[in-house]
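These are the structures, in structure tokens.
Please treat every number below as a calculation from the coordinates, not as lab data. Note that the coordinates shown come from a computational prediction; the quantities given were computed from them, not determined experimentally. Cβ atoms are built from the backbone, for glycine too; each structure is taken alone.
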Structure P
Amino acid sequence: MRWLGWGLSLALLAYMAWGLVWSDHGYLVYRHEHAEVLRLQQQLDAMQQKREALAAEILRLRNHPEAIEELVHRELGYVYPDEYMLIVPPEKQGADEKRTTK
């Protein structure tokens, strides 16, 4: 009778240990979810930095007319009447490889 109690206790302990590690809420799932939380936190930090940079850019564009002028020149390609725009086509990748092999 005594061995039966020890056997049942050991079986219960083994079942509880299995549940602690491999169940739906066990250690392995916890470790996976913790890694996911860390990844999402890094992604959130990167997005917040990008948001702060965009907010600073908005303030710069609101407060400095020369910033708007620079943006129009760079993004839209506007030039003053006394300026010339030189458009250079991008080089093909094959031409770069030929140049480096010679």
Structure Q
Amino acid sequence: MPRKFNIIRRKLTMEEKQERLKFYNMAKMPWDPPVDPIEFLNREIYDETIHLKCTKCTYDEIADYEMIEEITFGMEYPMLDCPECGHKKNGGTLVPIDIYESDFKK
């Protein structure tokens, strides 16, 4: 069973929603569905991130949860090579801060 960890949810501002709508319309392919701007701007939209911490060094980061979820699909919890020390022998692994604090904090 997957372990529980926190996902940070932040409600987007109207300016952020307008920017995303503008980007979508600029970058969409002809076969992508149209977006109703009024419906989109009136919807509550959240940015979801996750706080990751290295099991070996002091590196930590806040990352886009959707991207992390795609990369680590099927894992008990997200685990990624640390960009700071993961390339070294016995390098560290980025894990959610909740998992780090319960399993790895010394």
Comparing distance in nm of label points 7 Å out along Cα→Cβ at positions 9 and 81 across P, Q, which is largest? P
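From which structure (P, Q) was Rg and Dmax of the Cα atoms in Å calculated, if the value obtained is 32.1, 105?
Details: P: 32.1, 105; Q: 17.7, 53.
Computing Rg and Dmax of the Cα atoms in Å on every structure in P, Q gives 32.1, 105 only for P.
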For which of the structures P, Q does the calculation of distance in nm of label points 7 Å out along Cα→Cβ at positions 49 and 65 return 3.6? P
Give the label, chosen from P, Q, of the structure having the highest value of mean count of other Cβ atoms within 10 Å over residues 17-24. Q
I have 6.4 for distance in nm of label points 7 Å out along Cα→Cβ at positions 25 and 73, calculated from one of the structures P, Q. Which structure is it? P
If helix-only ellipticity at 222 nm (-39500 (n - 2.57) for each DSSP H run of 4 or more, over all residues; to 500) is calculated from each of P, Q, which structure is the one that comes out at -7000? Q
